[in-house]
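Values quoted throughout were computed directly from the atomic coordinates according to the rules given, and no laboratory measurement underlies them. Predicted model, so just to flag it, every value in this text is computed and none were measured. Cβ atoms are built from the backbone, for glycine too; each structure is taken alone.
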Structure I
Amino acid sequence: MSDIPRSLAVAPHVATLSVGYVTFAYTSVPTVVQERYGVSFVAIGLLMSVVLLGIGLIQIPGGRLLDRISTIEGLVWVSAVHGILAITLDFAPSFAVLIALRMLWGLASGLILLTGATHLARLYDGRAATRQQGIFGGMLTAGGTIALLVVPEVVAITGWVGLHAIGALIAGAAILLTLHGSRNEYARELAAGHGERRPVRELFSRPPIPESAIWLAGVCYVAIIGGYISLSTFISSLFADLGITKNLDAVVLFMSSVGRVGGGIVAEAFSTTDERMIVVSMGTASVAFVGLAILSGPALIVLPLVAMVAISSPFGAVFNLTSDIAADEKSGAALAIVIATGNFAGLVFPTITGAIRDTTGSYASAFGLIAIVCVIGAVAGTFVSTHRIAE
């Protein structure tokens, strides 16, 4: 793919970096959120859950739309909307308004994730596609890592304003990169949608993707989202309970980037099948979360790192597997199903985790629940190949 401008190949990664920053910006300062709006740990989880809800809701219409339009056009417009909404989050006067704005922003961020993944699916194929999708997912958590490092310093100066707006600056960079690369005719042809033009109302109808293997991939994505989003949302609080106040929470979130990027690189380097990557990673993650639930002491410092790498490693594999199952012209709709399934199911995890913390004063039961979900994800991964052959 040497004919593809580097700027156009990098643009979706920068866009998702911006999304990651805004997604996790508030999680590094949970006490600031609680004091500003007078809310509990359940509310901290709810702020993450409404974003996942927005991401899930936009997938079906977004997937159908992307099958009809260019991902270049999509990246430019949705990045602009995402940046504007990120700025408005800093000026929410009440928690109810903040929830509403996070919901709207979740719709925009969901479109960026879907557009970026579809964009990469059109530009790359094979193991290279798995690697690119892994990097794509890694940039999301890299943005969160930056937020965990930067936001405490920002709020120390401003108190709140400016916390999310930095994400808008990164989104602006993604727009410029996209526009620069869009001048390449070959890249424009690859990024163009190939679906049939239908009435707008049909964007909200069920996509014609019959393969049950895609739904199994969605189950795997549920485990990925549920595990990583819960751990990343409350990792600062967990370490605070352990008396750790340094930047170890940022290191844990960065391990998600290591896992996602590393998983794609390993798959390409060793020709590992996507299904095998899913099963091995999910099995490892389940063991790590069991350890978090039953162990104490130094293990609670090491195991979050292991759990985050393991749960993140199959990210690119799930996305590439989904694109392979679907026909080329239906990759957007297929990815939409997987992303929607993962986010609709995963949105309950942060709120449940917060409720368990409020009720028991510990995260142990929540980690045990996530371990079970990881086992289910591993089982789903073992059946993907069987269902692909059967259909």
Structure II
Amino acid sequence: MVVGALSNFTLILFIKKFVPNSFSTFSLYITYLSIIISFGLVGFDQIMLRLSKIENGKIILSKDIFISILISGIIAPVLISYYFNLKYEALSFGLLVLSGFSINSMILAYNTLRLNKSFFKSQLFHNGYKVIFLLVFGLLYFFTIIKVDYVVLIATSILCFFGITAIFNLLQNINISQEKTSSLFNYFLSFSINMALLTLLSYGERILIANELGEEVFGNYFYYSTVFIFPLTLLQYYVGFKELVFFKEGVDKKLLHSKLIKIFIGGCLLVAVVVLTIKIDHGYFLTINIKNNLILVVLLSSLGIIKLVYGLLSALMGAKAKYHDIYLINIFTFILLSILIPILFSIGVTVNLVVLGLVIIFIARSAFIYLKYA
């Protein structure tokens, strides 16, 4: 997990520093991959975690869930790829689709292995490709000229290798039962809407900033959010993937409080490390100006810590929530968005206001989950 986080973090900084002309397109490609990771299976990966059974080391999926995963895993990447190709011509539709299919296969393998508590192997599918990305792109830079299309092609090839390996893993670890899943449609609606909202909250602001403020502002925002949020977000994923399995076994309120405090303190310390690193670097590798962007830095750091805490509470919800509970938090979030978005556009869209809106939303969702399940 740590190696993958550092690799992805370093790769983005590397491209920004040494291949700045490609940074905006590369950022959009990374954004595409992030959206697929979040919504490429339209919530059925969460349904798999919630409704699957474990017998003799095998993950048992009902036939209707399995078929739904296949259908969503094909349709979603095609539609999302079409949108990105339509908006950003530098990104090839075919390469995006292949990348999307591969990511979906890797997500399924990742979830299958984490349910079996094979945490190390699951992280190979979740983060292994990031290490390979960094190594390959580093070699390309030192031995040839990096072109955007070439980079995307290499990245897609790497993802396809991991995707094929993931498919073989799935064939070995999943059994299909003939049972029908009761209330599958209700689970689909609740989880798909919930994941769509989370995807919107996690990555929608990038599209909003790019469309309203321009690609140059988007590139700057992506870079700052990478430096101040991305390390915390990766830690959030680790917390969520590990704790969900234990929450399925029960919830100890005292232990939950202890974990929340530790995660909050850990997040603050990580932010301090990032700031200290920027100070020590003094502009040599990192093009960050904290003084001129102090409000943005504070907001991004706050958002990262809040999302880290939310990662633990989200794992609790994923393990314990019924579909009608997820409806409630979705309705609550829609109401909050319907209030904040008109205010944002009436005041005028700025990067700081967009981030502040996200801070408010994630605090509200965290409070909702805690009051409901803790």
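With mean count of other Cβ atoms within 10 Å over residues 72-79 computed per structure, which member of I, II shows the largest figure?
Ranking I, II on mean count of other Cβ atoms within 10 Å over residues 72-79, first place is I.
By the measure relative contact order in percent (Cα under 8 Å, 6 or more apart), tell me the structure among I, II with the highest figure.
I
Identify the structure, out of I, II, from whose coordinates distance in nm of label points 7 Å out along Cα→Cβ at positions 48 and 112 was calculated to give 1.8.
Considering all the candidates, the number was obtained from I.
For the read-out mean count of other Cβ atoms within 10 Å over residues 56-63, a value of 23.1 was computed from one structure; give its label from I, II.
I
Out of I, II, choose the structure whose coordinates give semi-axes √(5λ) of the Cα gyration tensor in Å, for residues 40-175 alone equal to 30, 19, 9 when calculated.
Answer for the origin of the read-out: II.
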